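Trainee: Once you scroll down, you'll see the structures, which are given as structure tokens.
FYI, it's all coordinate maths here, none of it is from the lab. As the structure is a prediction and not an experimental result, all values here were calculated from the model. Cβ atoms are built from the backbone, for glycine too; each structure is taken alone.
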Structure P
Amino acid sequence: MENLVDIVIEEPRWETAGLDAMSERAAQAVLAELGLPATGFVICVMGCDDARIADLNADFRGKPKPTNVLSWPSEERAPEMAGEAPDLPEPGDSDDPEELGDIAIAWGVCQAEAAEQRKPFADHVTHLVAHGVLHLLGYDHETEEDAALMEGIEIRALARLGISNPY
């Protein structure tokens, strides 16, 4: 079976932490929760350091500081109305999977947050990748209705993996 997630490692500590396995599990759990197949899609996840994500955050969001995770959907999938689910993409095939987009995740921020929140690092990273995958699929948390919808999916997807409610 083809991997759902392509991994790019810029920060070597991600390699030994198992970002590839965490990302694959998170993405598959989100797709399963939404009734989508684990094949026919591809996502790129980049494990980077805080300086790199700060540059990306400045370039794309005008916020020159590190953050935990950023995502870039391959196309706009957001729904018209707040609180509505977006239209989900159709899967491609193994020769031409549907590209959902890119996610960047920062080592230092993730490690500090996990320690501060007293969560296992792997659980926190899995949650953040799941969060990023939902952004790639058109979910957001700009309004209370959108946040409730997105968080509910995150909670259920993580529960599939034995990870407790992150909220």
Structure Q
Amino acid sequence: MNSTQRRQYTVVDSPYGPLTLVATEGVLSGMYMEGQRHRPSEESFGERVAASEEPFPEVVRQLEAYFAGRLTEFDLPLRLEGTDFQRSVWAQLQRIPYGETWSYGELAERLGKPNASRAVGLANGKNPVTIIVPCHRVIGASGSMTGYGGGLDRKQRLLAFEAGERTLPAG
């Protein structure tokens, strides 16, 4: 990222704890949970602003609809900064249907790189926009709950929620 780019952030509540929303040049470029692995330092987020400042109101509206079970697909402009390979993985993540899971191997196969499941896992873990780019929908080949930057408990709760469990205990 170019250091002259304008960055702003806000923090909103969610059933999974506070979410830090980051915008670069007015476009959502990050969404991080507390304690998330690969979370950048807060100093890199820029100026803290109210959630009512653009582009955050639409992000908040869609998140609230998602958490209420009324939205299954986000429609937000995103500015995903990473390598070409990472961006290709993140684009593929957005194709995983709501309520479904793919394995790392399946994701690698869909990218045309069947031997790259480990690299896919690493790119998945660096996803800068959790939930909206649904990295929680990727599981181990055996169906196991493997790594999630936001923690396995949150991953299990997100998957259970998308499978139809509508009560979300705070956590």
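Trainee: Figure out for me which of the structures P, Q the number 3.3 belongs to, where distance in nm of label points 7 Å out along Cα→Cβ at positions 71 and 119 was derived from the coordinates.
Mentor: Q
Trainee: For which of the structures P, Q does the calculation of relative contact order in percent (Cα under 8 Å, 6 or more apart) return 22?
Mentor: It was calculated from structure Q.
Trainee: Moving on to the next point. Hey, FRET efficiency 1/(1 + (r/R0)^6) of positions 7 and 159 (r between Cβ atoms, R0 = 35 Å, to 0.05) derived from one of P, Q reads 0.65; which structure?
Mentor: The read-out comes from structure Q.
Trainee: Quick one: helix-only ellipticity at 222 nm (-39500 (n - 2.57) for each DSSP H run of 4 or more, over all residues; to 500) came out at -14000 when computed from one of P, Q, so which one is it?
Mentor: P
Trainee: Follow-up question, since we're still on this one. P, Q: which one has distance in nm of label points 7 Å out along Cα→Cβ at positions 55 and 95, as calculated, at 2.2?
Mentor: Label of the source structure: Q.
Trainee: Using mean count of other Cβ atoms within 10 Å over residues 39-46 as the calculated read-out, with 13.2 as its value, let me know the right label among P, Q. Could you put the intermediate results ahead of the total?
Mentor: Numbers: P: 21.5; Q: 13.2.
It was calculated from structure Q.
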